[in-house]
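Nothing in this text is a laboratory measurement; each read-out follows from the coordinates by a stated rule. Everything numeric in this text was worked out from a predicted model, so none of it was measured. Cβ atoms are built from the backbone, for glycine too; each structure is taken alone.
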Structure I
Amino acid sequence: MAEHVQGHPSTHGDSYQLNTTNIYRQAVTTHGEQEIAHRDAAGTWHSTTYAETWARINRTANVLVGLGVRPGDVVGILDWNHLRHFELYWAIPGTGAVMLQMNLRLGIDDLAYVVEHSGAAVVCVDESLLSQAEELVERCPRVRRWVVMSDRPLSEISTTLPDPVEHEALLAESADTFAWPVISETSAYSACYTTGTTGRPKGVFYSHRGIVLHTMMWAADQSVTDRDTVLLTTPMFHAQCWGLPQVGVQARSRIVLPGRYSAEEIHILADAMVQFDVTVTNGAPAIFAPMLDHLRSLDEAPDLSRLRMISGSTEPPLSLMRGYEELTGARIIHGYGATETTPLVTSNRVKPSLDGVLDEEGLWDLKRSQGLPVAGVDLRLLGPDGEFLPHDGACVGEVCIRGPWITESYWKVDPNPDQFHRGYWRSGDIGAISPEGYLKITDRLKDVIKSGGEWISSIDLENLLLEHPQVHEAAVIGAPHAQWQERPLALVVPAPGQDPDEQELRAHLAKRFARWQLPDQILIVASLPRTGVGKVDKKSLRAAHEDVYS
C-alpha cells in the first residue's frame, strides 16, 4: 500500500458533503420542467416533471420519518422500474436511511436472508409483488412496517401482510417540503447483495460519496447531457440500475421509466426507445437481442443513430453489435462492472491514438473487449504467485480493482484473502490488459476450462457460437474428464425455426479454435437455466452434466 501523507491545508469546501439529495435538488433548480415519462401497472404511459416528482420525493421523505425511519435505518424496496421506485431512490437516502435493493428474482430463502441480514425495518412493496412479500413476513421478524404501493386504495386490495399502510394515502396527508439533513458522505446510501451463486448473498453498502463520484464519472465518460433521453432498462432493484438513475438526473436528462416488463414483453422496451427517441440506455445482451428482433419486425427501421446502449453482464456478440448499428445506427458500448464496483469500471471506446491504425474488422474485434478503465479506478492483473502481472496483452490473471466506489469489505463478513488483495477487490474474472490499456475478460475463474494443463475460454467459444445464424443462445462449460481433467461441453438453443447440425457448428468453431480446444460434444437444448439476475446458471449446468464424459 502506498504511504499516506498529510500535505498543506486547503481552502476548499472540504466540509461540503457529497449527498445524493444534492444531485436531484440541484437538477430541479435549473431543469424543473424536464420530463419524466413513466409507465404504470396497467401499461399506460404518463408524463410528469422533475419539479412535480421533487414534491412527491419530499412527501415520501415525510412519510418515512412519520413511520419512524431514522438515520442509519434500512428501508427495503420490492418494486419494478416504476415512478414510486424512482422517488424512493432519492427519499430514503435523503433522510439518512439506507435504501435496500431487494432483488425480486432471488429465491425466497435468499431474499429473506438479505432482508434480515441487512436489518431492514421497513419494506415498501408494489401491489403486484404482495404474494412475494407475504412469504417474507414469518422469515423477516425484524421488519416492523410494510408499505403497500398501488394506484388502488388499500381497501380494494387483499393481503395478509400484518398491519400494512397505504403509500399514496400517506403521501396525500404529507407536506411537499422536507428539511433535508446534511449527511456524512461516508454514510451508506444504499445496499445491494450479490446473487449468492456461491454461498449466501453478500452485502455491499454504498456510500453517498461513492455513488456521487461514480455518477460524475459515468455522466462524463458517456457525455450524458440535458439533451439526452435516458431509458432505465436494467432493473432498479439490482446494482442500482448501474447508477443510471443518478446519471440521468445529474445530467438533467429526460428520464423514461418502463415499469414492469417480462422476457415475453421485450417489445415494451424497444417501442419505448423509438417513441421517446432514447439516446442512452443500459442492459444485457439477453435483453438487447430480443429487442433487436422486435425492431427488425417493424415495417420501417427506426433511426436510433444517437442511441448509446451500455451493455454489461456478458460480452455482447459481434452479430448483435453489428445488427443494431446496421439496422438503426445505434451503438452498443461494452462495459464492465459488478455489484461490488457500483458498478461501472470500464467502457469501450476507440482511443485517438488508434484512429487509422485498425481496419474495420480490427475495430469490430476491439469492441469485444470490456474497454478502458474509467477515470478514478485502478485495474491490475493478479498472477498465481500473488504478484501483479504486466499489461502486455499476453499475461492472463485475475482482474483486481481499487477505487473510491469499489467495495473494501462485505457487510458482516470477515475479511478473506480470496476476496481482497493489497487493498484491491478480487473480481474472480480472468483476463488480460493490452499495452493500449484495453481489458479483455477471457473467463470467470470458476468457469475457465482447464484441459490437459491448458486454459480454454468458455466466453470466446460461446460468442463464436452466437455468431452462427442458427444459434439463439449458447453456453460452454467444463465437464470432468478422466484423462484431461476437463473438456468443453457446449449447449446450444436453436434460433426459431432452425435445426443446427453439430458437425456444422464444430466446423464453424474450427475457424478460430484449435482442434483440442473444440467441445467434445455440442448438445441442442430447448433453454438454458438462469440465475436471479438473468445470467446463465453455469453452476447448475455443471451439476446436470457432470457425468457426460464418464
Structure II
Amino acid sequence: MLENRRLQPPGGTGILAWARHYRRAWLSGDLTAGLVVSVMIIPQSMAYAMLAGLPVQIGLYASLLPLIAYAIFGSSMNLSVGPVAVTGLMTATLLAPMATIGSDQYLQLAIWLALLSGVMLFVFGLLRLGFLANFLSHPVISGFISGAAILIVLSQLPHLLGVPRLPANPLQLLNDWQIINSVVLGFGLICLLLLLYARSLLSGHLKKLGFKQELATLLARLAPIVVVGLAMTVTVLGQLAERGVPVVGSLPLGLPSLYWVTPDLGNLRSLLLPAALISLVSFVESVSIAQSLARHKRQSIDANQELLGLGAANLGSGLTGGFAVCGGFSRSVVNVEAGANTPLAGIVAAVIIGLILVTIAPIFAHLPLVVLAVIILVAVTPLIDVASLRRAWRYDRAEGLTLFSTAAGVLLLGIEGGIVLGICLSIAAQLWRGSRPHVAVVGRVPGTQYFRNTKRHLVETAPHTLALRIDENIFFANTKAIEFSIQKALRDYPDTREVLLILSAVNHIDGTGLDMLSELTEGLLERDVHVHLAEVKGPLMDRLDSTDWLKQQVREVFPSTHIAFNTLGSLKRPGALPEQA
C-alpha cells in the first residue's frame, strides 16, 4: 500500500513541481490521456465557442496555451482547463450589452475579458487570496450553475429548431410550426438520441461485449467525436448544407497569432466587473473540481497556486485569441480515466490540438451547427441540480431558498444579478441564524462531569447558581436576543445569586456585544448577583484581558464548567469566593 502511494505524483505547490519528481513509469499514462482528451475536447471547445458567440476556431485556440500554462503554474495533477459551458455563457451574457455578437469588436472584448481575468487571478495568487473561494457558498454555486444551465439550454433551442431566434412567446411555435426547419430538427434529434444512448447505455453494452469497465466508460465518453465524424460525413454525402442545414463554414488553417487590439479606456473600465465575476466563478468551479480529484487520488492542491495556474491559463488564452477558460469537470474526469498522472497530459493534448489546427482543421467546416448545439445540451442538462435543491430545502430552508433564488436571479436578472443576489442572501441567512442564538440553561448529568441542556436531559443544578451556555458568537445582530434569553432565565430562576456564562462555543465578542454584557453585569451587581465565566477560549481571553468588563465586573473565570459548579455550589453567601488553586 505504501509503495503504491509513493508511485503517485504528490501534487503540491511551486512552478513545475510535478516535473521535478517525474518518473518514467508515468509517461505512458500521460501520453494516452493527452491523446484521448485532445480528441474529446475538440468538439466541446468548438461548441462552447459557439455558445460564447465566437467563431468555433476560437474554442480550439483557447485549448492550446491554457493547457500548457496551467501545467507550468497549477497544483492539480489531473485538472484539465479550457473552454467550458459556464464561461462561454458568461462571456456571451456579459459582453452582449457592449458589442454586437459576431463583430470584430465583440471578439476583441472577449479576448480582453480573458486577459483581464488572467491578470486578476494571477495577482490574487501572488497576494495569496485563495480564501476568496469561500465567498461563494455551495447553495450559491449550485443555484448559479443550475440557472446558467437553463439559460444555456434556452440559448441552444434555436439551433436545434433551425430558426434564427425563439419567438417572444415560445407557444407561438405551436401555431406557426412551419418556421421550424424539419431537416435541422430531425438531424439534431438523431444526434441527440445517439449522445444520450452513449451517455446512459453504451458503457453497459460494451461491458457485456467483454470490454473492461474502465475502457467501456472511456469509449462512451468519446462518443461525441464519433457523432461529429458521422455528422460531417452525412452532411457532405447528403449535401445538407444546400438543403438549409447551417454548418460551421470555413475554418482557417494554422495556429493563432499572438496579437490583440487594445480597446478604448471606456470599454476596458466596463470589462473590470465582468472580469472579476468570471474570475471568481471560474476559480471556485476549478478549485472544487481539483479538490474532488485530489481527494480521490489522495493528493493535495494549493488554492493560491491554483489562482496562479488559472491566471496563467487565461492570459495564455487571451494572448492566442481565445476567451476565458477554467477547469472542466467532464474533461478532467476523462483525463483521469485515460490514465493521466501529471499535467504533462495537458501539454500533450495541446500539442495534438495544435497539430490538428495546422493540418486537418478545414474538415470541420462541414460540421452542422445543430450538432454542436446538441453536444452542449447533453453536457449542460445534468448541471440543472434539482437534487441539491431538494436536499437543501429538507435540511435548511434558508439554504434551499438561497439556491432557488440564485437560480431564479440568473434567469430573471442576468449573471451579475444572480450572483450578487445569491451572495446577499447567503450573508443575510448567516446574519439571520446568528441573530437567533441558542442560549441553554445547563446542569450536570448525575455522576459525571458532563453538562447538558436542562430541557433535554435529566440533570442536577447547583443551588442559587444559573449556568448558561451561549452557543453563538456575540455580535451586534444578536446582542438583544442574548440579553433577552439571560433575563428570561433569571426570571425562571428568581433565587439566582451566581450567573455562570459558559463561552465554549463563543469565538468572538464584538464591541456591541461587550457593551451589552457590561451593562447586563452592572445591573446584576446592583441586585447582588455575580457574573462568572467558564471555558473561555484563548484567543477570546486575549482580547477580554484588557477590558474593564473582565477586570472590574466579572467575578471569576473558571477553566471548566465542572470546576465552576463545584466551587459555586459550595459557596456560602454572603462572603468571598474561595481562592482557586
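Given a computed value of 18.5 for mean count of other Cβ atoms within 10 Å over residues 302-309, which structure among I, II does it belong to?
Details: I: 18.5; II: 24.5.
It was calculated from structure I.
Taking relative contact order in percent (Cα under 8 Å, 6 or more apart) as the criterion, the top-ranked structure out of I, II is II, with the highest value.
If distance in nm of label points 7 Å out along Cα→Cβ at positions 254 and 342 is computed to be 3.4, which of I, II is the source? Computed on structure II.
If you work out FRET efficiency 1/(1 + (r/R0)^6) of positions 374 and 470 (r between Cβ atoms, R0 = 35 Å, to 0.05) for I, II, which one comes out largest?
On the way: I: 0.40; II: 0.05.
Max of FRET efficiency 1/(1 + (r/R0)^6) of positions 374 and 470 (r between Cβ atoms, R0 = 35 Å, to 0.05): I.
For distance in nm of label points 7 Å out along Cα→Cβ at positions 182 and 478, which of the structures I, II scores highest? Once distance in nm of label points 7 Å out along Cα→Cβ at positions 182 and 478 is tallied for I, II, the winner is II.
Among I, II, considering only percent of Cα pairs over 16 Å apart, for residues 366-461 alone, which has the greatest calculated value? Answer by largest value of percent of Cα pairs over 16 Å apart, for residues 366-461 alone: II. helix-only ellipticity at 222 nm (-39500 (n - 2.57) for each DSSP H run of 4 or more, over all residues; to 500) computed as -8000: which structure among I, II? Going through each structure in turn, the value belongs to I.
With volume of the Cα convex hull per residue in Å³ computed over the structures I, II, the top value is the one for II, the highest of the group. If distance in nm of label points 7 Å out along Cα→Cβ at positions 94 and 502 is computed to be 4.9, which of I, II is the source? Answer by label: II.
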